[in-house]
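The data blocks that follow each hold one structure.
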Structure 1
Amino acid sequence: MDGVRAGVFDGVTMMRYAPFYRERANGGVEQYLRFLDHGLLQRHSLTVLQVYRVSDVRNTRIEVEKVGKGRILWIPVACRRTASRFADLPERTRFVYGQALQLGRQNGEGTQRAALRALKAILRHRMEDLRHRNVILSDPLSRLLVMHKVNLLALHGLTYDAGPLIQHARKAGIPFVLISHFDNAVFAEPHLQRWFPDAAGIGAVSGRNLPDHVCSRCVNLSDAIDTDFFAPRDGRLGRGAEPPTILMVALIKASKGHRDLLHAARILADRNLDFRICLAGHVESEALHQNLRKEAVAAGLGDRIVFLGELRQEELLDHYALSSVVVLPTYSEGLGRVLLEAQAMQKPIVAYDSGGVGEAVLPNQTGFLVKTGDVETLANRIGLLLENETERLRMGRLGRQFVVQKFSVSALVQRHEAFYLRALSGRPIPASNHHAAGCAHA
């Protein structure tokens, strides 16, 4: 591996703060960071404090995992997702108080002192924890920055809850970097404007839709997949199943566009095309999940739609192999790693051209990009591929070549090593050429 030499980060400790769920097998952020950390730890005697979200800090502790030359310390942080910003305010208040009280007791505080700490937790930081549907109690993590002598804080989640860690890192003189794994529109959020001036580096998984004020600083760190694992194999039905299968792999939440796919399916059914749709992914919105099931039945698609839930990697591999086309009609996306996995499996893509998706697909070569929200064209492109096996196979072959060349794990590790080295040196991190070229018309 060219670039930064192995061992440069020996003895370095970094904390990763991310929207990470340890039990989630196919989450985009989870896979990204697992690949990255394992690649880094094969080359450096590095300690990574990996923060992950749990629903309750009760009976949880820091676990140590030895990996390669270094180790990962798994740090739980309490998180609660609520359905409504206003109606669920009492629930969030009870959650913040209860978790703070529990932490106080775990630290050996008496009941009264723990209760006082819990009350302060509710009022802390302009009551930020009560103003958001997703409550993440990051405050208790601040002490770990000093306790573990952290050299670099990497913030992969740019929501409000990163604020306390940034505040503490500033006081302790610890450099921090901001990395977006989602649509770059997040960089326009007001709270981020307070963090940019002191950030030692800014990164993203694509160079598209970057606001002007971060263009000159943002580095394209891109993404990666295991192309040895995601590869066509003997014994798996690589030519697809009967009837032809449309596969969508995404969290079940409103921004992913499941409803648009159902509307496109209705159009295809009216044209008497034979197909089925498999929806794979963790259910983030149970209400949407149930509504999608009802809407599929109401549209006469009940026997064509299969809800698979969250799949293990081996299961997902089989479903890629059985599919004819992989679809992602998402309204907001960082890059879309499922598109990389599908292309590595030699499957053609149909996706909305939103967020960084345009960097994950070669238009009209490895798949089709469709204007976001254009359901009619979405249906047309899917239908074209369902009816044209020659075109499916041609795009599939080109897709694997594209992913193998551009999205290797070793390249991902190299990009991050250079990014971290600059951040630790205190030198400004220049934007990649790709970003600089695209900023003016992002």
Structure 2
Amino acid sequence: MVEKTRLAPYVFKVPIERVRAGYYADKYFTRYVDILRKDNLHQKVVYQIFPRADAVVAGLDEACAILRCGCGYYTDEEKADKMFRDLLHIENELAIAEYRYDVKSIESNTTRRLQVREELMGLWVDKWHEINVRALFDGDTALDKEPILVIEGDPAYFGHLETLVLGVIARATSTATSVRKVVQASQGKPIIFFSARFDHHWVQATDGYAAFKAGAFGVSTDANADYWGSEAQGTIPHALISCYKGDTAAAAFAFDRHMPPSVNRLVLVDWENDCLGTTEKVVGEFYRHFTGKEFIPGKTDPSPVIGQGQGKIWGVRFDTSGNMRDVSVEPRDESSLGVSPELVWKARRRFDALGLQDLKIMVSGGFGTEKISLFERLGAPVDMYGVGSTLLRNKIDMTADVVEVEGIPCAKVGRKKGDFSRLTPVNLNNGI
């Protein structure tokens, strides 16, 4: 059994000063903490966080990183607030300078930024060591309302972080839960996470990590892979084919010439709405180019140009629009549109007849749990699925409750302290 571990806090690049200043916090949480401090009300409470549905949890390591960086207080709140406003102004000036590439301004504002940050650090009192945090691990499953993270300590030191903690867990858990469903539906076939284009780029690292923890095989951007140190995967896009005047083979040759040998050549073949014909054409042209011999469909062995690495085609991707029907598919009803099981079956039979048994078939375009389940029930010979926007549609809400104060049960009606037996202590005392 593989030992479960947590990512180090620095991996998440937490914007420390903004977290500590309550920049991302709902205002009532910063006011709540302000009241506790001004009333000098310090007491030990038990905070528990739980999902509002069965879920694959993620974002816990990032939430713990936020707690590690943001648990504490400034000795002079008024001075710290003014300095933080100065820091925001400097960072705006720095952004303008970088946009204009004004080197002198970049240097001066960078120096000023470091000075203000150092002063703010000097005002900060770290209280991480005075709270106890227990949590599940990213990738674990949890039931509806089951505690997944618990904080024990003085809320005057961490109460302002509730918005951020709930937010990062909710986002990552929503993505992980959706990904796990398609991973299970695919019956072990690889899922490529193609959701980057459907949301803001700031969430790519969180989403990609959540997808990875939920069992996705690969991701489409380097930012998706940032937290876990992998590399993005990709195919030939329609845009590249258009730049080669709609010639898929020419685009494939260009891709093959310039990409590293370690990159598998996965060709998008739906440009002419003829996935079978386009695949045959690309394979034929690759064979002629690399062997100097004519390719005769059904007679020539294409294996010299099929496989991994440079000079070979590893697989083809079908991405037929949902309002179109591939020319090889019989017109029946809506089931004939887009990437259909019939298209994949016909392609596999044709490819095998041509000696292309090792050519992989990837499908994409509107795939989610329901569509993948249908393909698997029908035994469609798909090798991998590309899944995009459907993975970001379902949301898992997170809730945080105080359930105990000074060892005495204290929760709003309908809530109570849950079972913490599955939770593991979070030890991040090796610094941030």
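Readers should treat all values here as calculations from the given coordinates under stated rules, not as data from a laboratory. Model, not experiment: these values are computed from the prediction. Cβ atoms are built from the backbone, for glycine too; each structure is taken alone.
Descriptive notes on the structure:
- Structure from which 15.9, 43 was derived, Rg and Dmax of the Cα atoms in Å, for residues 171-282 alone, options 1, 2: 2
- Read-out mean count of other Cβ atoms within 10 Å over residues 355-362, computed value 24.2, structure in 1, 2: 1
- Taking distance in nm of label points 7 Å out along Cα→Cβ at positions 155 and 211 as the criterion, the largest value within structures 1, 2 is that of 2.
- Given 6.2 for distance in nm of label points 7 Å out along Cα→Cβ at positions 67 and 291, calculated: source structure among 1, 2: 2
- Identity of the structure behind 16 (criterion: relative contact order in percent (Cα under 8 Å, 6 or more apart), calculated), options 1, 2: 1
- Structure from which 22.7, 72 was derived, Rg and Dmax of the Cα atoms in Å, options 1, 2: 1
- Ranked by mean count of other Cβ atoms within 10 Å over residues 251-258, structures 1, 2 are led by 1, which has the greatest value.
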